[in-house]
Every structure is written in C-alpha cells, then in structure tokens.
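See the structures that follow.
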Structure P
Amino acid sequence: MNNLIYRDKAIEAISKLPVKVDNFGYTWMLAGDVLKQIDDIPSAESERIAKVIEHDASVTDTDGYKYHRSEYLCGACKKRVLGGDEYCSHCGARLEWE
C-alpha cells in the first residue's frame, strides 16, 4: 500500500483525538495515538499492481558457450527485480508472479 494520505483526512483524524491537560495547563496528545490515527487513514492513491516479465538474459562467453539465465522485470517500470520480491524496489508497484 502506498503511504500517500489526504492532508484533510489526517487533520480530521487527529482533531478527533482526546486532548489531555497536565497540572501546568499544557495540552498534549499521546504520540502513539496520533501515529495510530494517521496509520489508519486509507491511502490517497490506489495500489499499483504490475505483472512480472521474465526476460531472457543469456550470455555467450568467449568460447562460444551460451549460458542461459532469466531476469525478471517489473511490468510497470521495466527495471530488474529479484525473484520472490513482493514490491518493485524502483517504483513501488506490487508484483504479481505467474
């Protein structure tokens, strides 16, 4: 899931938190409560999903022997990803392996 959130939704969520007043008249909120409220706000951007593309990355050595290997590319940004990754480390798209 993306970490983008709507600013107005964050302000609304934080404004609903109870405010505590200490003996000196200062108001404060528990940081954990604030972080929990912000974490519960849905993402402003829908999650991007990309199918993994298997790419032939065979190499021929100087003796003419061909080493066959495959690379995997993110379907969204076309950059290399590692086998088994859940998300692309370049663009953040969730990867679908077939």
Structure Q
Amino acid sequence: MGASFTTEDGFTIRIHHTLYVDYGLEITRDGKELYYSPCCLSNDSYGSKPNPDKFDDWGEAEEALFNGDDDAFVEWDEADWIECLKTEADTFIEAYVPEEHWA
C-alpha cells in the first residue's frame, strides 16, 4: 500500500506501510525530503473504514467488531488515501515542515 498527492505548491505527500503498526508519512518538495517518519499516522485514526457491503455507520461497524465480526472494517484503498492526503495536505505541511520551506 502506498499513495501520494502533490499540492499546487509542489509538496508531495506520501503515505506508506512500514514495519510499524501505524503508517509512515513522507513530505518532499523539488526532490528534497522535508519530513519523514515511519510511524506518523495512527492506525486508530487512519487506514480503515466501515465495510461498505455491511454498514453505513461507523457506530454499527464498531459494535459489530466488538461482537466478533472481523469483517466489520476494511482497509482504505488508494482512492481513500489520496482523498485523505488532499484534505489534510495543508495540515501535514504546517505540522511537519519548517516554515522556511513554505515559500
């Protein structure tokens, strides 16, 4: 699994699996690595969604999981990751890239 998104300002944000439970995040610009962490994004907040074949609601899927339904949640596909990166690009850049690289 891996996905990337490049902003209008030329930042490329890439998400990837690592040997850790969480997800790695890399931010580059003009080929220069500005940020890298192999375990930046928590799997509690990123990477899974209620199984769309079974549930419309997060709460229903969570209850089913607690009751033993191992298929209550599914992993995000590439489109889900790209949507996340588009939505949160500015937040990631502001949080992890020093200001001198913003201009």
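A short reminder: the numbers here are calculations on the coordinates, not readings from a lab. Only a predicted model underlies this, so the values are computations on that prediction, with no experimental measurement involved. Cβ atoms are built from the backbone, for glycine too; each structure is taken alone.
Looking at structures P, Q, which one was volume of the Cα convex hull per residue in Å³ calculated from, given that it came out as 140? Don't skip to the answer; put the middle values down first.
Values: P: 140; Q: 107.
Attributed to the structure labelled P.
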- [ ] Can you spot which of P, Q the value -5000 was calculated from, given it is helix-only ellipticity at 222 nm (-39500 (n - 2.57) for each DSSP H run of 4 or more, over all residues; to 500)?
- [x] P
Task: Comparison of P, Q by distance in nm of label points 7 Å out along Cα→Cβ at positions 41 and 65 - largest value held by - done: P
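Once distance in nm of label points 7 Å out along Cα→Cβ at positions 17 and 49 is calculated for all of P, Q, which comes out largest?
When distance in nm of label points 7 Å out along Cα→Cβ at positions 17 and 49 is calculated for P, Q, structure P comes out on top.
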